[in-house]
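Below you'll find a set of structures to go through.
No value in this document is a laboratory result; all are computed from the given coordinates. Not measured: the values here are computed from a predicted model. Cβ atoms are built from the backbone, for glycine too; each structure is taken alone.
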Structure 1
Amino acid sequence: MSTYPTSNTIILNQNGTRYSYTIIKEGYYPQNNILRYTSARSCNNIKFKIPDDYLIQTSWGRGTSKHIIQCKINYIENAPVFKILFGENFQECIESTQSATNAANAYLQIKKPNTQARLSGIHVFCLNSQELEQEREKKHRSHILKPFNRLSNSMKTKRVHMFNDQLAINFTNITAKYFHPDDCLLLQEVRFSVQDKNFQASFGIQSKEKENQRNEAFTKVIDQGPIARDSYRNLAALQPELPRETTIYKTKKRINEEMINAISISILNISDQPSLTSINENPDINDPEVVEEVLKYIGKAGYRKITDILLFILPDLINRHVVNPDNPIINLRISGDGRNVGRKVKHVIVTCTILDDIVNLYKADHHYTVILYPGNENYELLQRMITPLSNELNDLVLNGLSDQDGTNWKINPYFSSDWKFMATVLGFNAPNSKYFCPWCLCTKENIGNKYKTCTIEKNMDQIKPSFFDNNSSVKPPPGHIKPPLLQMIPLSHYVPDELHIMLRIWDRLWELALQELKTQNQFNDSIRMKILAEMRRISVSFHFWQEQGTQNWSYTSLMGGDKEIVLKSFNFEVVFNEERASLINQLWRNFYQLYHMIKSQKTNPTQFANQAKQWLDLFLTPSQGEPNTITFKKGLYRPKDVTPYIHVLVHHLPEFMEQHQKFGLGAFSCSAVEKKNHDQVSAFFRKTMKDGGKGVERKSAIFEILHYENRSMYFAQKGTTDKYSRPQHIHVKKLKN
């Protein structure tokens, strides 16, 4: 019986004698040209292999007849030498070069002279043990193979391939033992290491299409990060499963080349740009590296044709039933945004989107960049940059868009942006001018007249003749001082951005509240601490700080989401008396309700108009009684505190709601455009994001952004995934022998 090699003891009954063996060195079989065998005359005429470097301790018999010896075999000059060690501490030795049996019987003659008994050397040396033979055969097979590090590269590859071929066969043979035939078990991948060299083997027929899909998925995720090229190279070096960085680069390049044929990219060079002047606004982006990089591209603009963009996305719009070929109309919205990068330059972006695609209007990827450039957000520069777009859009409005099926699509153009950008495109006055409103003839003197009713009373036909018809003597409506840059868009289709209406009116309300505290000499440390505590209560991060070298206090410029929270929840009782706070709280809460009505497509325009007028009445609540008397009740704000945004809220938004109820005013929000502009500037105007190539392609971040835009559209059209299901990981703690 034996459990070798778990135990190093083997017990065998050999011709009626019970032998006990302790394996000290199991030895190994030499190469075939050296290996010797036992004589066939012994042990049932069976030959047994004779190992080299072999040592065991053998015992048999009882009492005074008990034998304990050590048997040793070593090959000397390619021939086995058999030794038996015995006596105290096995100091005595008998050896034979003839056979194990000769050595065994020589030992027996010393122990029992003249005995007629005979020993089998095969039994004494345990040369017939199957367990020992099996273990030696395992080692013999590995012994005759060259170590991996001594192989040539081609032989290493060949051996690994042979190993994996055999592995696949074994896998196929064993599956029936554990899985049902209908389980469709597939061997996909195996990882292993040989002498610290890692291997990953893939099985089955490699699909070029699937490999491309996987590489495109990784490219999409890298773009979304974005992950810089060097960063991904380092990551791929740590994680062997990731595609190599060169593979990703080639995939990007292939997609870029394919997309450039569908949506061309032009770089416009503007040589004589106006000099930069300081921007009297807080920077949206103040990262020194980004500012430095943006300044390098002053005088360059990127342009993609709207026609190319529409033709590319049209099949998907039809498939999703966003537009209908039987009623071929595309409602196209143009938007613009300028990000303050530092205090001297803006990054300007002009986009287009499909108003009918309601579910995607709030997603930045569905606002497609048409023009982008760093520089001033002024009329003269924008006029030069926007000219290609203006010519193309005018042609689309006049002649429509012909698709590959011959369908001619009517283009209905719209425009939405913040007030400043829209006024620039319209060639209109600044908002602090006498005639401040692009849509009506209200003057600055009447802006706070709550009894005056203003409507959209101008149209583009009144504006165009004086600028585009040399024979016309008609003067434009007051306030229109320069030719509109996109004169093909009807004035009623210039829709104000609902987000900026909320942001700018919030700014005005907050400014008025703080101004009141300052007027009453209450804007002190105690009041500021109470405001900060109230902001913390409603989970808004807000701070005050004193401008260096002045007595002026600045405060955190909140984002839209935080401003909404303040509108809804800030309690002015922390800084005003109960009666005063109640009035201000009511004004803020009512405006919060109006803002949510603006965003809802289901809002009734008439109801909104009534509530907006009521809110203006509340805003203009007059004081009652004589000042400094017990009966005096202070009102809220004065007519001159009304801003152009409040004017639009009360007088024009109800009209826009009614005219564009199909889409809702929420469809004209520019939050996605602002996010796109901010994210692109922050990501691409960094040295680490430059992405190979030569010449202008390497140097131009503008070029990189537009290539990124093209790839995003490619991924959207192909439905490229951005995640794969994670496999269930199984850890085998101990491999069985």
Structure 2
Amino acid sequence: MQVGVALSPRKITRFADFVFPPLESDHRDMEATEATSMPSVQARRLARAVAHRLPVLSWLPAYNFRRDFYYDFAGGSTIALICLVQTLAHAAIATTKVIQGPYCAFVPPLVYAMLGTSPHASISSGAIAAILLADQLQLWHDEDERTELASLLALISGGWLVALGLCRAAFLVRFLSRSLISGFVTGGAVLVLVGQLKNLLGLLNARHAIGFVDQVRAIYGALPDTHILGAVWGVAMVALLQLMMVQKNRLLAEFKKKPANHGSWMMPLLIASEMKELVVVVLSIAFSYTTSIDGEPRLPVVGDIPSGLPGFMPAWQYPTSKLVLATPLRVKEFCMGGFLVALTSFLTTFAAAKKQATEHGYHIDASQEMFALGMAGVCGSFYGSFSPSGSLSRTSLAAEVGVKTQMSGLMKLVVVGGSLQFFTGVIYYLPKATLAAIILRSIWQLVDFQLPRTLWKSWRPYTEGGMKRDFIVWWIAFLLTVFQGVFWGIGTAVGVSLLLIAHDAAVPRVVKLGRIESLGNIWRDKEVWPEGKTYPGILVLEFRGPLSFASADHFREEVEEKRLLEDQENKIDVIVLPFGSVHDLDKTAIEMLRELLTEWKKLNIACVIADAKSRVRLLLEEHFAEGADPLLDQPAFMISLEDAILLAQMAASQKQRKATLPVESRTGGRGECEPLLCDEECGCDEGHLEGQLCNLSRSEIPHN
């Protein structure tokens, strides 16, 4: 008998199925039509490809000025003012010149507005990207050198994102788990908090330090030089920011309770709370200016900032960049560092944009977003920017203030450009303690010790739903980031995560199943459900993972170990293998199964495979169900676990019955049929399960 009958070629059984062959004249007409239409088809394909890479060609021609411009202008201007302040703080986190922060809010938003697919994503600088930049630049003591190299890193990380976006490799960010990101962000936040203490306390003479321990020592050694007025003002600004944050939450709660009935004073106060960083900067500049003596501020201030728009300068033309590019070791370090900056900046940007896309019901293309952010970084590097990034808070605010399209990015260009051209002199009086206060207040939100506490509560065996792995990955990322740097923190945590994935793929669990009658006769792991029922002579083993070259030997060892262990108490006649979790088979796995099934056949042990799907089922039919002596002689492969158990019960009962018969009667009599290998003329009653399975084996099985 041949099992697993393939679909026969389609035959013409009706006149309606017949189609006359085309005439020679029809061929000539078709060729002429194809020749004339080919250029237009290629033109349409080219137009679609260009429109895909330049979304501005889709939304700008359909832009409704009457309906959307006001919201884009007002919302974009609001976001631009907040960006202007936040980028100053992010530049301080990155340990570059303060002016480099606003440069991130000039060219990159314009490029993203033309290439990005999210109308709400706010592209400029980001705290997480700034943390990574500071880690990569910590070996350079001079601020000018760090500023130049930050633009080089923007070029490298942007190049990585452009290449990955063109290759549609956005899936790479999936290797950055929630535990890993939380651990390294918390560690980086701790580094930033410690690093900003010298600005908060006004420690002007504190030496340049590398690493967490060295920074603590440097700050401790400079404590006698604390600027009292600067420290008091910085602490006061932290308290004011916290107060405004609390006030914002209360106002939002009131608006939800009474959306139409609220005081006229509440909306201006809510706007001020939303723009709390700008309010604090204005107050600080006014205080610093009014308390200055003969034009000299009494607080440590940002100082002179070059006015005007950023000039064009290739990142590799800076003197420091030339020195780095001439050193192969530094080039390798910068390429690896740029790759980490690229992945993490894209992850934060895409996560914020995806959240708004889900809430507002539109689609964003992950690969195009990666390409757009990369081009924003590459183009921005020519105008003095460091690596741009999105922001969850700014992106959420863009939706709240009513931004409609990417036109808001152009408003950011106007506001930031005007500020750089005309108001940089005002920033001279901005106290460093105020910048430190803004950083400390915003960075503190990134500190996430709640996740490890939650994971600690789940510290129990893996089979009982434990999360030990996530807990370990979090602490690896956190501790190595704090004490060895961000590169080591992320790199090691990613390596450990990949090893855990490889371990799961190489050594999946093989469990013995039992029937749980109290739950509707479903089959579950006997180790977890010891009350599960089993049947004499039948062993049900489920392989919970992929079956490939990596796991083939493990599969064989585990199955044989459990078979031998079970055989000591209950002689095994049939082994049932549910393959619902096996999504693919390779050549190594097929040969391993061939050897295993051959060995079982010699031991007079039958095997039934259930729940095999699609490609796996086709491979099993091709390699084990064909030929004169098939290794798998079940009548069909599209059977559920319940059907497989019934089939196994019949096989086990007949084997036990044949074992009690005299030798001469075991091969005689045509009335005895093998349940797993049934001849078409065996005479089985189709009313019984044996006959139904025989009938099933003779029918054509459609491929799913």
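Name the one structure among 1, 2 that helix-only ellipticity at 222 nm (-39500 (n - 2.57) for each DSSP H run of 4 or more, over all residues; to 500) of -19500 was derived from. The read-out was computed on structure 2. 5.2 is what came out when distance in nm of label points 7 Å out along Cα→Cβ at positions 249 and 481 was calculated for one structure; which of 1, 2 is it? That value comes from structure 1.
Going by mean count of other Cβ atoms within 10 Å over residues 377-384, which of structures 1, 2 comes out largest? Write out the running numbers ahead of the final one.
Details: 1: 17.1; 2: 25.5.
Answer by largest value of mean count of other Cβ atoms within 10 Å over residues 377-384: 2.
Thinking of 1, 2, which structure, once relative contact order in percent (Cα under 8 Å, 6 or more apart) is computed, gives back 11?
On the way: 1: 11; 2: 21.
Value 11 for relative contact order in percent (Cα under 8 Å, 6 or more apart) corresponds to 1 out of 1, 2.
Taking 1.30 as the value of Cα Rg over 2.2 N^0.38 Å derived from one of the structures shown (1, 2), identify that structure. Present the calculation step by step, with values, prior to reporting the outcome.
Values: 1: 1.63; 2: 1.30.
Considering all the candidates, the number was obtained from 2.
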